[in-house]
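In C-alpha cells below, several structures.
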Structure 1
Amino acid sequence: MSPIINKATYYRMRYPHGTKLRLTEPIEDEFTPKEEGDIFIVDFIDDAGQIHGSWASGGSIAVIIGKDKFEVITE
C-alpha cells in the first residue's frame, strides 16, 4: 500500500525550487496582470498549494494551481 501525501507535498515534489513555468493563458489581476507567455521561476509552494516565486517581467503574484494555466519549461 502506498503512503498518502497531501496536495501541497505532491506539488512541492512536482514543482521544486527553480522550476521555470510559462503561462499558457493570461492572469487577470487588478494590480499585477500577467500575459500569456510570461515566465515564472518557482521559489516555494505554500500549504494552500499556491506557487510563489518571481516573474521575469517583474512582480511576485502567486500562481494558483487549478486556476492559472501554465506549462513547465524544460531546457
Structure 2
Amino acid sequence: MKSDQRLDISGVVIPFSLVLCKGALARMAPGAVLEIRLRDHQTLKDLRIIVERSGDHVMAWEQHDDNCFLWVQKGFGPP
C-alpha cells in the first residue's frame, strides 16, 4: 500500500510507541498516509483503537511473521 511517510516502532514499548505515532500523524497533512511497522500485538490493538477515536482512519493492517504493518490515513478534522 502506498504511504506518504513510514514509522518503525518495532523496538519501542508502550506508551512511547503510541506517542511516536500520534506525533507523526500530528505533523502530517490531512489525507496523508502513515505506514507503521511494529512487532508488539498489544500495541497494534491499542493503536487501532486510539487511531479511530482520534478521527484518523485505519486503512489496512497486515501481519508478516513477527512484523505487523498498519496504514493510517490522517483525518480531515476532529472525530
| request: Work out the source of 34 here, i.e. which of 1, 2 gives that when relative contact order in percent (Cα under 8 Å, 6 or more apart) is computed. | output: 2
| task | Figure out for me which of the structures 1, 2 the number -3000 belongs to, where helix-only ellipticity at 222 nm (-39500 (n - 2.57) for each DSSP H run of 4 or more, over all residues; to 500) was derived from the coordinates. | result | 1
| request: Using the calculated result 2.6 for distance in nm of label points 7 Å out along Cα→Cβ at positions 32 and 48, pick out the matching structure from 1, 2. | output: 2
| field | Entry that produces 2.7 once distance in nm of label points 7 Å out along Cα→Cβ at positions 8 and 24 is calculated, selected from 1, 2 | value | 1
| task | Supply the structure label, taken from 1, 2, corresponding to semi-axes √(5λ) of the Cα gyration tensor in Å with the calculated value 19, 13, 11. | result | 2
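Taken together, the values in this text are just the output of simple stated rules run on the coordinates, not laboratory data. Source: prediction; values computed, not measured. Cβ atoms are built from the backbone, for glycine too; each structure is taken alone.
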